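Given below, in the form of structure tokens, are the structures.
What follows draws every value from the coordinates through simple rules; no lab data is involved. Given the structure is predicted, the values throughout are model-derived calculations rather than measurements. Cβ atoms are built from the backbone, for glycine too; each structure is taken alone.
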Structure I
């Protein structure tokens, strides 16, 4: 199914019924199929929506802006077009920032936020050497996205335990992403990160995070900026894609979070 708005067509999957809606938003350069285990599990009790962000999966858009702010508008558009109520936004990776931006619009239907392996580096300071290395790689990514994107995945997104089928799937999806969309959305994410601590301080929701402990979450930064509090549920021995790497454990943790929100 698709939501049409001007020059944008957003593909989505809808399953289940209920007073509570779980809106799953995938991460950078992947698509809604990464939530297949969650759709099957949670649609038995809730209404479940999983979308392809514009420019990814089966969604399309004729635009020049691939920013977090623009994607935040897309989420509000989905909520309004589908007339969703009691919505919990569940955003993986880059979509943590997207759901944050959507939540800051204070739409009456949004009741909670769950981040998946994101908001881990709030207030983390990088050395000059690290900054130079990141800038160099970013330049290479702009010049040759299809080849350098999978290199980035190998370096940053997997755990030693990550199955080869997951590695291949992710790298193929990155490689097959429209280079302009892939590069500019990442650039938009980096730019958004500069104002992210301030935006977190404006959030009126408790932030729940289901994060892999393969890389640490900077709790000090979250304590400083999350004025409405936060809670981290760690998932062990997994890379950046816990919803497919350890689907059963991930679903159990997400169910716990939903029950806390529904009290």
Structure II
């Protein structure tokens, strides 16, 4: 199986790392659309355009069997249209893990860190309203403009990043939030910094394992046998930090530059 994966930058590699540990017999083609990053501060039409062009490229040039939209923002903006355009392609999106976070929380106070575009998505808003009422949980939402750029630059634990997190997290700390949803695939890369700022034990919920297990289930329905080797090719539309790639994946990878998609 050939699996296409894309994100606005490095963040989706946190999902690829889990895919590499659970999947076998597959080739992964990862596209970091760093030329257009960050998606979270773009309009829905812009994100939809990027998502369609990247998917078109993966289908035409790599003949992918499945697509993972490894970006919460792109999932919110484009997943419906991608499924309509490619009805025969396995497509798995990435959404904030609010329901598992609620089940983990003892205080029933859950924080959600995400990009502005994710928090403004209609599907996300409906999910929050439904779960908040049903489970009697208080949800603390926090957009994090600029955090993706800090992570892309490798500044995951600098004083500047810690100061940004302090401003966003202090209300959650005061409210005794005990579980935080990392609603952007970049954010697992600052878990340690978030924990430092919160100052008490935090349960983190991200989407990597859930996305991978869903993908594997759908692949096996199509006859995939999960054994053999797994390979990864990384492509980027703009500058990308090779040191961060090594940090996320545990080994060095070369990056192929795409001039245009």
Structure III
């Protein structure tokens, strides 16, 4: 099996290294990951005739590593069109993301956007996330449980065009996870999304990073700094099997998704009146 792998946290993220270690047993791996973090990019692609830096890194037996200075979806495009062509991957896997991609967070996610790019190309695809933003997160629960999930999914593959899976792990040891549940996408929104950058750092006891300092040095007169760091809020009325609810309860969630955004109920209603 040929597996194409990416993420949205960058090629040196701990979650990506964990995913590669899990997937080695399933086939030959090609990793094309972003040079730098690309969270929140959804299915955005790097375009507009902008030059894109690409680097082929040292190969390891059974796997081939690249980085691309672009979005996760762009990484999948490059992997399909340039690295593996004329062959095609049998599976696209994106992650392990540092942070949950449950509920409506999945709409924004670069991790899920990469899985969607696989689905657009008719390739089975999976996005995997862990519910913590810590760069030093403990991914042992993913290492312990993801193989069992993959064995089931790959043993009973779904071949419908546009289909992909969104898998979320709670941030807890494997022995404290209550089980694996098949779920649906929950509904919520974010409040206080944009906050004063200085206040944000002060509340968390942080200092600006090197990248932050470089950005601050380029500020023009009159510009102010904000950061996107909102609070997720449940919309209410969610079904009991909503992914974010079960994730909070300590379950691994598997949500079946599709790139087809057609509102089938509204389609039927319109057909009846037009």
Please state which of the structures I, II, III yields 1.00 when FRET efficiency 1/(1 + (r/R0)^6) of positions 27 and 219 (r between Cβ atoms, R0 = 25 Å, to 0.05) is computed from it.
-> II
With Rg/Rh (Cα atoms, Kirkwood Rh) derived as 0.93, matching label from I, II, III = I
Label whose coordinates, when mean projected area of the Cα convex hull in nm², for residues 107-234 alone is calculated, return 9.3 (choices I, II, III) = I
